Structure formats: C-alpha cells, structure tokens
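Student: Just below sit the structures, each encoded as structure tokens.
Every number in this text was worked out from the coordinates using simple rules, so none of it is lab data. Just so it is clear, the structure is predicted and the values come from calculations on it, not from any experiment. Cβ atoms are built from the backbone, for glycine too; each structure is taken alone.
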Structure 1
C-alpha cells in the first residue's frame, strides 16, 4: 500500500466517522442539552475551520479565518454540509496528488501568527489525526449526555477498524477462525 493509498483510506474513514458522529449529535435534544450540544457543534466546527485552513495551505491560497473557529456557531445541518464538502475536497485532492507533491514542504502561518513549515503529507496527516482527537471529545460529550439522562443516544462505533470492515466486508472472511 502506497502512502497516498493509506491517506486516501484515512480520509474516507474521516468522512464516514464525521457522518456517524453528526448522526449521533442529531439525535441529541437541543431543549434538554443545549450547552452540551453547542459545545459538540463548536468542537466539530473547529475541525471544519482547521480543515479549511489546511486546504488553503495545500493550495497556496489565502484563507479568511482569523482564528481556529468561527465567531458564530452553525446549526447542525450547515455543519454537516460544510464538513461533507470539505471531506470531499480532501478525497478529490488525494486522487490527484503525486508522491513528489506529498514530500514538498510548504511554509505558512498559523492563525496565531506563528510560522509553520510542513510537508503536504504531514499536513494531511495532521488533518486526519486532529479530526480524530476532536471527534473523541465530542463523543465523550454524547456519552455523558447518554449516561446522565433518560434520552437514548445511539453512540457511534466509529473506529478505523470498524470502518475498514464495514466498507470491505471480505476482510471478515480472511480473519482468524
């Protein structure tokens, strides 16, 4: 498996995991848990903003973000649409990027003004690992809601291993007996 193939699988996983988490967030009662839902949306909006900032770094285009989150909080439907579009951008990018491009280093500035210098491959790896970290935070919020209230929330089972076996069911046939 080439590096770009692994990255492609990781970004497919990210798109799927984002959808799974947003489905679970959609089942949270905004009336019963407004603060928790707001925080979960803010966390995932932060992921969206960072992902878009790195799109700009990868393409050499400027971005309009002054911080790593937006002042206003989107509603869940808007967040879902924007995350899906950004996830698709990364999937399209990975289908065209070459190994030589992945090893190119790019200078950029973080939103706090600090300078950054990463290869495109490192940027892509950061986007995936950063998203996983914050999905985990949002997932913990859902667990707390589920444990502290009578509201049943179907928690996402969104690990990379689960994703691989759901998208490639023949893997189960090759597993240990």
Structure 2
C-alpha cells in the first residue's frame, strides 16, 4: 500500500463528524493479493478513526468495489463484522462455553470438532434466547444463564427427559419439596 501511495495510485477520503471525530479512509483498487498470487486482484482499505486522544486503525482486503461512495459503508460493515466476531469469541471464552485457543490442536481433528460443537451449541442457545418463550421464561426465573445451565445439568444427571420442552417445563414449575420426616 505504501508503494502504491508513492506511485499516486491510492485514493483518500477524510470526513469529520459534528463531534470532531475524524474518519480517514485510504484505499487501493486492483492490487495483487501477494507475490505468489499476483494475478488475483483485490481492493485494499485502510481506515483510521481519530477522536479525542483515541486513534484506531483497521485494514481490510476485499473483492468489493472501493470508491469514494462506498468506502464509508464498507468500513462500517467491516467494523460491525469485527465487533460481532470479537464479542462472539469473548462470549464463548468467558461465559461457561470454555472455548480456548488450545482448541486448535488435537489428533484427527478432534479439537476442531469440539470447537464446532461448541459453536453449534452457542447458535442453538442464541436461537432459544430470541425465539423460545419457554426458554425465555425459564431464563427470567433463574436470573442468569449460568444458574439456568447449572439447574439443567443437575436434572440431566439425575433424570431422563424425552425433550428439552419437558426439561424446561419441569424446571419452570419446580417446587422445592420438604424433607420427609424420618423420625
């Protein structure tokens, strides 16, 4: 990109928000992907966000058309995608899914299978949060997903449920029973 900038093939767009935040885009079209795949052509986009004492820099390679009319939208989309991926990874890592970097190692792709199963479980969890009123009611009753999953696990260890519906209904309607009088 720097060589292309010296050759005056780089385009620049700078915008300033009413709050003073500077958005600086620098892009190159029809660039070689790398030396090995020089015939593969891509667009390169650099973006700086400068506000107050903070400066953020992002860089993308894309096959989308880069023009003064598109770079701001592409930048917003790239930032949103990065934020979604980062938040998802942090959730999987820190919220009882136990997703760690060491899931990249293993024999016969076992670690990859574990990681994919975990992501599938996360997807099902997200779908339930959005579209399953029984799950939503149970989550509200438990107060946190951590507590909900502990209760689910405790029942899983003791009983066989033919469906999640029955499991969730059991938890939702669960009443603590007094200890029997053994005297």
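Student: Rank structures 1, 2 by relative contact order in percent (Cα under 8 Å, 6 or more apart) and report only the one at the top, that is, the highest.
Tutor: 1
Student: Now, a different point. So if we calculate FRET efficiency 1/(1 + (r/R0)^6) of positions 52 and 100 (r between Cβ atoms, R0 = 41 Å, to 0.05) for every structure here (1, 2), which label has the highest result?
Tutor: By FRET efficiency 1/(1 + (r/R0)^6) of positions 52 and 100 (r between Cβ atoms, R0 = 41 Å, to 0.05), the leading structure of 1, 2 is 1.
Student: While we're looking at this one, here's another question. Of the structures labelled 1, 2, one was used to calculate distance in nm of label points 7 Å out along Cα→Cβ at positions 92 and 108, giving 1.8. Name it.
Tutor: 1
Student: Using volume of the Cα convex hull per residue in Å³ for the comparison, can you identify which of 1, 2 gives the largest number?
Tutor: Answer by largest value of volume of the Cα convex hull per residue in Å³: 2.
Student: Suppose helix-only ellipticity at 222 nm (-39500 (n - 2.57) for each DSSP H run of 4 or more, over all residues; to 500) works out to -15000; of 1, 2, which structure was it derived from?
Tutor: Traced to structure 2.
Student: For structures 1, 2, which has the highest computed value of mean count of other Cβ atoms within 10 Å over residues 4-11?
Tutor: 1
Student: Now, a different point. For which of 1, 2 does mean projected area of the Cα convex hull in nm², for residues 44-83 alone, calculated from the coordinates, equal 3.0?
Tutor: 2
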